[in-house]
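So, here come the structures, one by one.
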Structure 1
Amino acid sequence: MKTKTKQPTIDHKAFRNDMIAVMDKHAGALDAAEMLALAAYTTGQIMAMQDARKWTAAMAMEIVSKNIEAGNAQAIEDARKWMGRA
């Protein structure tokens with residue numbers, strides 16, 4: 001299956017910013033592994049809400065996987081900006 005890349009819209013950015021605000025709010029009470037587990041659990045719930053006539057489990061997992069990779073790459077690049085390059 002070929003997925004297409006889409007530039008984030010204003011609504012996408014607002015949704016992501018809200019999720020980051022929630023994570024920031026709970027970061028002191030939860031460690032990173034707990035937050036990862038809870039985010040994955042919620043992602044599974046969102047996957048279950050997809051229209052089964054349009055999406056297979058494999059299609060949904062491909063989108064999740066590609067976006068995990070993209071988010072990780074962006075976090076690494078952001079970290080390089082404030083840490084400097086060694």
Structure 2
Amino acid sequence: MTNLGKIKTRIIVAHSVGLSPDEVRVIDCDREDGSVLYILDKYKGHNLVLGFDKVPTKEEARDRIKDLYLYGVEWDFDDEFESI
């Protein structure tokens with residue numbers, strides 16, 4: 001992914017869930033496939049890490065964040081249930 005693509009993706013990820021791009025950390029892995037990691041720290045109580053190798057649409061980013069968040073909520077629920 002180009003540097004401009006990385007910046008666009010950071011902005012899209014942030015705006016897809018109503019955050020500032022400054023709230024999205026970026027880890028450039030320098031991989032051959034162009035993958036870049038985008039991190040949302042403490043997003044509604046969860047740390048989310050998304051990987052993209054191309055610039056997503058706003059809807060694609062939002063769906064990926066929503067899925068990760070719901071997986072985290074489900075995991076928390078399962079952990080609480082098992083401790084009873």
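We did not get these values from a lab; they are worked out from the coordinates using the rules stated. This one's a predicted model, so the numbers in the text were calculated from it and none came from an experiment. Cβ atoms are built from the backbone, for glycine too; each structure is taken alone.
If distance in nm of label points 7 Å out along Cα→Cβ at positions 31 and 47 is computed to be 1.9, which of 1, 2 is the source?
2
To test your reading of the models, identify which of 1, 2 gives -16000 for helix-only ellipticity at 222 nm (-39500 (n - 2.57) for each DSSP H run of 4 or more, over all residues; to 500) when calculated.
Structure of origin is 2.
Among 1, 2, considering only distance in nm of label points 7 Å out along Cα→Cβ at positions 15 and 39, which has the greatest calculated value?
Comparing 1, 2 by distance in nm of label points 7 Å out along Cα→Cβ at positions 15 and 39, the maximum is at 2.
If Rg and Dmax of the Cα atoms in Å is computed to be 14.1, 49, which of 1, 2 is the source?
Checking each candidate, the match is 2.
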